[in-house]
Structures are given as C-alpha cells and as structure tokens.
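For reference, the structures are reproduced in the following blocks.
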Structure 1
Amino acid sequence: MERHEIETFLTLAEELHFRRTADRLGLAQGRVSQIVKKLERQIGASLFDRTSRHVALTPIGRQLRDGLLPAQQQIQRALDQARTAARGFAGPIRVGFSGSWSGEAVIAAADLFRGRHPDAEVHIREVQLNDPLGPMRVDEVDLQLTEFPIREPDIAVGPVVFAEPRGLMVPARHPFAARASVSVEDLAETTLIPMAGAAIPQYWLDALYPRSTPSGQPVPHGPGVTYWQEAVSLVGSGKGVSPAAVRAARYYSHPGVVMVPFHDAPTIDYGLLWPAARETARVRAFAELVRQAADRQR
C-alpha cells in the first residue's frame, strides 16, 4: 500500500463520508472512490458498506483500520519531531534565573513552553550573582533572566522584562528603619555590603552598589559577600546595609532586617540574556514566553 492510499483509507474510516474525506485531503470525490476500490481489489474484500446515504466499515475494514492506525500515528509523530528539530526546538533548553521573583516568571514560561511543545525538556536553575555570566559562558545555560545592566560582546541582551522598585535592607534598630523612605544620598551615612566575585563586571557592581552618591559623597563599603543570603544575615547582625528589590522582603524575611524603599533611586531592571553565538529558535520562543509570563504576573 502506498502512503497516500493508507491516508485516504484512514481518513474515510474516520469521516465515513466521501465528500468530507475528499475535502479534507484536497482530492476529488471520484479520486477517493478510485483509491478505495483499488485497495478492495488488492485485499479481495469490501472495506466499506456504502449506500447513497450511509458509509460504514465492514469487519475487514475495521480490522485493517485497527492494524494501520497505530503505525500511521507513529509515522506522524516521527514527522512532527523532525519538523520540530528543524525549527530548533529539539533537545532540552536550560534556563537560569537570579532571585525568586525572576524564578517565578521562568517557571511560568516553562509551563507555557511545555504546553506548546509537549516533547520539549526545560531545565531550570538558579544562577548565583557572584558569577552571573559564568554558566552561560561554559554552556550550562541557554537563556537567563537576571539583573541589568549587562554589556558584554559575547552576550546578547534582550529587552527589560520587568522593573522593580529599589529598596535598602537595614538593621531593625538602624535609624533608617523608622523612615518611610530613604534617599540615595543617605548611603554616604552607611556601610554598604556588596556582592563580591572576580567574575562580576565592575559596571554591574557600580550600578547596584555605588561607590559614591549623585552629589559625589563617598559610600563606604564593607566586606563583600558571595551569596545574597549572606548579605541578609550580615544586615540582620548590624554589620551594614544592602540595596535590593523591594519585593525581596517577601521572599527573604529576617527578624532583624527592615526593607526601606528609596524615593529617588532608579528601578532594578531585569532582562533576558543568552550567548550571542548560540541563539536558536528555541531560545527566541522561550524568551517571548518569559515576557508573556512576567506580564501576567504584574
């Protein structure tokens, strides 16, 4: 049997109507009848009982349908998988995030991605801020949602996905803890606890942990931390203060830490990054779903 003969037989077995079968396959109705008659001659038995008003499978027709259908479905799955691979969706996609609120958008996007591509694998991991670009550069992450700014020749930068108001984590007994808000100029009166790591771009550190206020006053820095949770603990112990997204207070609570919003600081912007040399249709599709998921969470 030729493939077009199998397809015609199975379509008619489903529709039980010659005109609908012809329309569905893009054939003339007479051509469908010719193909069915040829198959019946090859098999030596009728496959359909048909009148001017009624079409039904014969017992032999049902047997043939039940035998052919699983194989035809397997062939279709193989073709779909090949088309998916050709579009760049084959294989797993590895997605990184920094911060629990970024992780929520990535997880929601992964659910949408799996819904559209049921055979796709999505692996999600947290990327530590002490080496924000390392996993991408060693081919462990295909796409990442993290804090901007990022300006690297080997890293493609997408648009801002969401922007978070900036706040200052201060010890509960610090004078700033009783304020409704603080100013960037107030940083000159504190000791800032920054992230530390040789792999962190200096411009990124300067944007999030400034060395001076807008008026030029120096901002004292204490010892750097490797992980963000360390900063929370040090602030809670009264060792200094640390800037963060205001939303962080909902995810990393500490009895000795108060989050005070800035009234004059720029937002902390979060966006998508991926290795410029490894951009694929899969990466572009997932990036779009991250943006959609973030919009829904606002």
Structure 2
Amino acid sequence: MSYQGVFTALITPFLENGKVDEPALRNLVESQIASGVDGLVPMGTTGESPTLSHEEHSRVIELVVAWSAGRVPVIAGTGSNSTEEAVELTRRAKAVGVAASLQVVPYYNKPNQEGLYRHFLTIAEKTQLPMLIYNIAGRTARNLETSTLLKLAQHPMIVGVKEASGDISQMMDVLARRPEGFSVLSGDDNLVLPLLALGGDGVISVASHLVLPELKQLVKAGLAGDFATARRLHYRLLPLFKAIFMDTNPIPVKTALALQGHVKEVFRLPMTPLDEAKKTELKAVMDSLGL
C-alpha cells in the first residue's frame, strides 16, 4: 500500500512512578482514530523510544495494534544503530500485526552510504515487512543521500520515506526521481505545505496530537491542489508548529497534552520538563488557537 495523509507519531505517556501509562495511551489512540487519523506511529523519537526497554517498546507496539483493531495502519518505530537489533525489534512488531516499520538512519556510529544501504536492505530482507525509512540528519549526524534512498526504493519492502532533513532541495530531488507508489511524508509539521506543493504525500506529525482535524484539512486540500485553503490553514497553525519545537521533541507536545489533562507531565531522563517561561509561551499559543 502507499501511505498518504496524516500519521501521528505517538507520545508515550508515563505514570508518576515512571512506568508506561497504558490507560492514557489507549485514550490517545482512541481519540486519534475518532478524529480521523490515517495511521499511528508508536515508538518513534516522539515516543521517547530510546529510554524504553525492549520489552516495554514491544508491548507499546502490541497494545497500539490491539487497540487500533485494524481501523488504521500502525507503523512501528523499530529502528536502531545496530542492524541486528533493528531486525529483532522489527520481527517482534511484525508478529503482533503492524502494517509497516519506521527505520531511522543509524545514529552515533555514522555509517557511510554503503553501510546505510546494507543496513536497510538487511532489515528488509530479513523481516519481509514493509518499511519507511526515516531520514533526520539533525538527530543521527548522517544524511541518507538521495542516490542511496532511490537505490533502496527499488526493493519491494521499502515503500516510503519520512523526510526530516529540512532540506527542500533534497526533498525535491527525491520527489522528482522516486518510483511510482513510493511515499514521501514530511517529518516536520511546518514543512508539510511545501512538501505537498512539490508532490509529497502527507506527514508523520507531532502537532496532530493537538490539531488533527485542521491538519487533516490542510493535507487534504494540498493533495487536491487547493493551495489557497492549505496555505490559510498552514499560517493559522504555524505558531503551534513552531511552539511544539521550542524545546527538544517531545517535551513541548507532551507538556501541551498534560495542560489539556490527557497525560501526566512525566518524562524519562535525559528528557526533562519544559521550563516555566517556555510553558507560558506554549500556553499562550494554545490559547490563541482555542486549545
């Protein structure tokens, strides 16, 4: 299948004792589906995945799949900077029924392009589960070059990319040369509009936790070529797009959800709560949008 629309990169709520708050997570899943989300992405960076044990990681994915009950596809974040670890996490996710995996460019060890190519190819071959590659050099210290991505896109299990390079020129190059049916989704809420204008397919979103109906309208308008509507919604939501990245993701969006009473304002170190000045600024933006 090709992936198009708005997919929410789910936060992971925690209880005061630090454990995963499963009832709050279920409520998030249900509210997202009720609001028309096109798919859910648990255990990405927004889900604080680096701080969860493998057992917690796999349980969150299993629960989201079970609660979704086939109503929307679940794309599980199962990436790692160890290829074998990524294979194992992906196999676990496949066993519980995810539609696809999201595989981040290996971080910290900074493989060259050949290493990146072999990493993703090995996961695809060993798991036989559809995969979207996640390119975010700001977090991984390594950019997946377009030539490498396009070579990988020839594999039937590699079906799309979450493009968060922040480089419009690179996005254009990917869109101009991608094979038919290969999805290009923005990894940045504030770049959804330009990506759609260039022929992209939608967004794996953080802001959709808070403004899913309007973001859906924006993407639907952009896909239909109604850029007057899409642009109006973009500029209305832009202050929020900026505010939820005033500190490291997912600190601001989780704080916003806590302010709304949906989750507790609890993070796992090294993530820490938003400082009071930024929280005041975030509240003001939320108030201006009626959130």
Which entry (1, 2) yields the derived value 20.6 for mean count of other Cβ atoms within 10 Å over residues 1-8: 2
Structure with the greatest value (metric mean count of other Cβ atoms within 10 Å over residues 25-32, set 1, 2): 2
Highest-scoring label, criterion being distance in nm of label points 7 Å out along Cα→Cβ at positions 129 and 161, among 1, 2: 2
Of the structures 1, 2, the one that 154 was derived from, the read-out being volume of the Cα convex hull per residue in Å³, for residues 73-192 alone: 1
Which of 1, 2 leads on Rg/Rh (Cα atoms, Kirkwood Rh), largest value: 1
helix-only ellipticity at 222 nm (-39500 (n - 2.57) for each DSSP H run of 4 or more, over all residues; to 500) from the coordinates reads -14500; which among 1, 2: 2
Among 1, 2, which structure scores highest (criterion: relative contact order in percent (Cα under 8 Å, 6 or more apart)): 1
Answer label among 1, 2 for the case where mean count of other Cβ atoms within 10 Å over residues 49-56, calculated from the coordinates, equals 10.5: 1
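Taken together, the values in this text are just the output of simple stated rules run on the coordinates, not laboratory data. Not measured: the values here are computed from a predicted model. Cβ atoms are built from the backbone, for glycine too; each structure is taken alone.
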